[in-house]
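K.L.:
In structure tokens below, several structures.
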Structure I
Amino acid sequence: MYELPDIVKQELDFFKTKDFIKINIFDEHETNIEYIRSEVKNRDRLIVVSQAESFGNMKLYDSILKIIDENPGKDIRISSATASKFPFSTHPLTNLIMWKDVVGRNDVMWVCENAPTFPNFTKDNIVTCENKNIKSIISVRKQNDLRKYLFDNIHPTDIDGICRYYHWHPDIEDDDIKTWKTEKIRTISELHGDYSSSFISFVVETELGDSSRNFTSTFTEKTLFSIVNGTMPIILGSKNLINDLKNIGIKTFNEEFGFGNVSDFYDSHSTKRIDKFIECIHNVKNTNITDVEKMWIDNRDSIQKNYDIVASILFNDEYSNYFYSEKEISDKLSNTFLNNFV
């Protein structure tokens, strides 16, 4: 069992006592700042949460720092979907609380049913490869320029496993949606099944601006999917993500397949970084599945540790309703979801 650092336990107490607020970094700047100021006025401590997003907005961050400076006697911290540490940030593991009990779309359609994002997991799960028979998986929903570049330069047979790219984008037309409904769209539960059957997962993490604007690495449900299903994750993510994950005890397998320091060196929007990721994909393809299985077995303790770290918050009943109330969860599960996120 993984023991959370004391600082994480302390910060989780903010959520227990509801000393936190949720903001959307894409809302109007002044709207966010007015809301934060009004909440700080009546509290001695507060965590400002950029829900499901990293801080790709220096203007908003600087304005929050100004509020912190104006309230020296108050304990104000910032939480976001990141594995980075930065001034006044919460610990990266504390940030996992926003993914506990999270509910999201069940497939890639504009309007679809909601479902729990991480169903049927427990804190004490033991990772195993007994049901793994697929060498690797890459499954991407949303379209952007970097993902288009990646999939334009690989062939499905390069993956030697599951290769899936839905090309979903916010401006998709109704006619396109009707066409998509004739295809086999994977639900959240089915997607977990695909991952749990795979030894290696190629994770294409969220990119929120280049590193000159987004000063933190982005750590979302995409990486968590690979961890909770006991895969060996190889991650194409924002600059410094791999080192940030290493610093909180999470092992990735970028280096084993030739995508080590390069993944953290190049800017988040560099095609050179994607070219090296493609080389990594080819390296996996050229590795026998028997050797991949042996690598999994040799690294089982690290894969279990990855699971234990995230499960200590995601699947810990002690923290139920810390971030989402029972009513919020119930309302989301009973309502149709307007699909406008990654």
Structure II
Amino acid sequence: MSKPAFQRKPPPLLAQIAMGVMMDGFLRLFIKLGNPNRVFAALSKRRAKELATRNPFAGYLPTKHDVFVACYVKSGTNWTMQIAHQLLNHGKAEFGHIHEVIPWPDTKNMGPMRGYAVPLEDESALRASPEGKRVIKTHFDWEDLPYSEDARYIIVIRDPKDVFVSAYHFFSFFPVRSVDLWIKLFCSDNMFFGSWGKSTAGYWAQRSRPNVLLLSFKSMKRDLPGTVRKIADFLQVRTDEETIQRVVDKSSFEYMKTIEDKFGVWKMIPWRSHVQMMRKGAVGGSAELLSPDQQRQMDAYFMAELKRLGSDFPYEEFCNVTPASDRAEHAGAA
């Protein structure tokens, strides 16, 4: 594997220490002494203002060479990027880290994460691709993305209960570890990585565009070979069954788990353990953290939220709705 033109630059040790002091010191203290909802509402408002005034995609016009992988946090982003990037390189892509070859412009607004991914302006990946295309990653809502009929957009939507559990474990460095408080934040507009309901409603509304492919995480897990073929057709990749199988093999959870370091994040706080990027990648595993009542609470909130937003997103099709309790069923029958 040749040395990449772009070299990722981790934040210096002093910046990592500062990040740790902010998280384990000031932010923990603010949360303890104040109203956590108020603290996170302020952080959310600041994030929205920063995005409105300094959108990393500002001024960028996508081209026929661009393939956006747009997903809410912890919804199969790395998995989908691997499938698309391998397809664009006929299953033979090699890299030291995925973000040496795939831009993630969102990181320009993430402080110490600047320098984490190859810049959007760097086109070395599309020049190396036999298909003349490259993948671009984002977690932004649809309205914050640059749109062009020439570009392609792959969107994945995952059950919010599974997203919640995955995010809870992934953001283990965050000073809030109360599951109940996490649920309150997640089922609101104040979560620091945005609203699942707003993100999903925005993405779902674009499903009829010919250059948008919207997938469910659940269907991808159920049929990986079929998913790879569907993405290949969508990207108009020149391929054969041997290439498809090579991409399927390299996109399996088992294989990707063996190369997890190629997708992992930097160690942001020196005294904390390394964050695990790929934990289980499962469907319907939220019971490991959430009680049945909490699962029902989350289902009810997001179905109501989608309705409030005017979205006809088929929640029951994409998500495993938690059955009503026996007590509730008996009460309804009475």
Structure III
Amino acid sequence: MSDKNIEERINIKFCVKIGKCASETLPLLTAAYGEYAMKASDVFEWHRRFKEGREDVQDDSSSAQPKTQRTDANVDRVGTLVLSDRSLGVRAVAEELNMNRQTVRQVVKEDLGMRKISAKIVPRILTHDQKQRRLHISSDLLRNAEMFDRFITGDETWCFQYDPETKRQSMQWKTQNSPRPKKAHMSRSPVRNMFVCFFDHKGIVQYEFIAQEQTVNQQFYLEVLTRLRESVQRKRPGLWPDMWILLNDNAPAHDELRFREFLAKNSITKMDHPPYLPDLVPSDFWLFPKLKNTLKGQRFADISYIQTQRENVTARYSGKRFSRRFPAVAPSSHEVHNFTR
């Protein structure tokens, strides 16, 4: 409390003693202190207090909460409550602990080093056994990297008559004054054709297009594998008959009883594939996206033209591109550690 405020209160008390009302006291203070005079509301308040018998000109002792609630004890209280229910908002924590909201926000962000984020959307929540299986298979890959030269992997994907270009592909250079480019919202065409492709570290082993009326089921996939064996014998004689390892995903047609019997009968080794782990299939995260991006934004006359363009694009990929991708199948030690989290 400044001496000036004490002095003004003493003068207000003097005016009360000599019988001056509040309306008469205010102009006297204004004349004496000018722009530094006490506010009218404070003058009337203190005049009332002195008139009711108050003698002390000092402020009342405060019985309220301390100026800051950001104490070690409150930091511990906030931390305990937040950890008990991480979805609580700042307002709920403040009301529960009878604290100021801004103080709670500072404690959470600055003292506890926490921030509130949305849950990450994942395809599946893995069980402990599924995580352990991922860890086991990935650790085997790290220990046996030489087997990559024996992998033949593949899958099927759709080729569309028209597939809109990506946002990145539509980017254009512009000056500061030129308008931003625009494009209409487009959808994939209903006309499409399924493409099946198998490859290894040297390049394409076999590819084919599936007829429009063909259903991709277990029987059809066994026919594809039969043709794949013939291609391996012709194009990869060093891996024939039983040195190559089949790597594909866990689609139902790839993992049924007749499929496993076919592999056993023909001495084909199939790499064990953890559930819900697409990272081990290079066709999904490398080859197919590359092929599709090349054809995006183009409109083809019919299915035969789709097939011709896909064949032309596939033929451009050399063996070096394939050989660089297979080591990427093996996860890093950091990724293997994350599998068990």
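K.L.:
Looking at structures I, II, III, which one was distance in nm of label points 7 Å out along Cα→Cβ at positions 14 and 246 calculated from, given that it came out as 2.8?
P.N.:
Working: I: 2.8; II: 4.7; III: 10.7.
It traces back to I.
K.L.:
So FRET efficiency 1/(1 + (r/R0)^6) of positions 54 and 78 (r between Cβ atoms, R0 = 25 Å, to 0.05), computed for just one structure, reads 0.50; which one of I, II, III is that?
P.N.:
II
K.L.:
Assuming 297 is volume of the Cα convex hull per residue in Å³ as calculated from a single structure, say which of I, II, III it is.
P.N.:
Source structure for this number: III.
K.L.:
Where is distance in nm of label points 7 Å out along Cα→Cβ at positions 294 and 310 largest, in which of I, II, III? Show your work: numbers first, answer last.
P.N.:
Details: I: 2.8; II: 3.5; III: 1.3.
Comparing I, II, III by distance in nm of label points 7 Å out along Cα→Cβ at positions 294 and 310, the maximum is at II.
Since every read-out is calculated from the coordinates, none of them should be taken as a lab result. All values derive from a computational prediction rather than experimental measurement. Cβ atoms are built from the backbone, for glycine too; each structure is taken alone.
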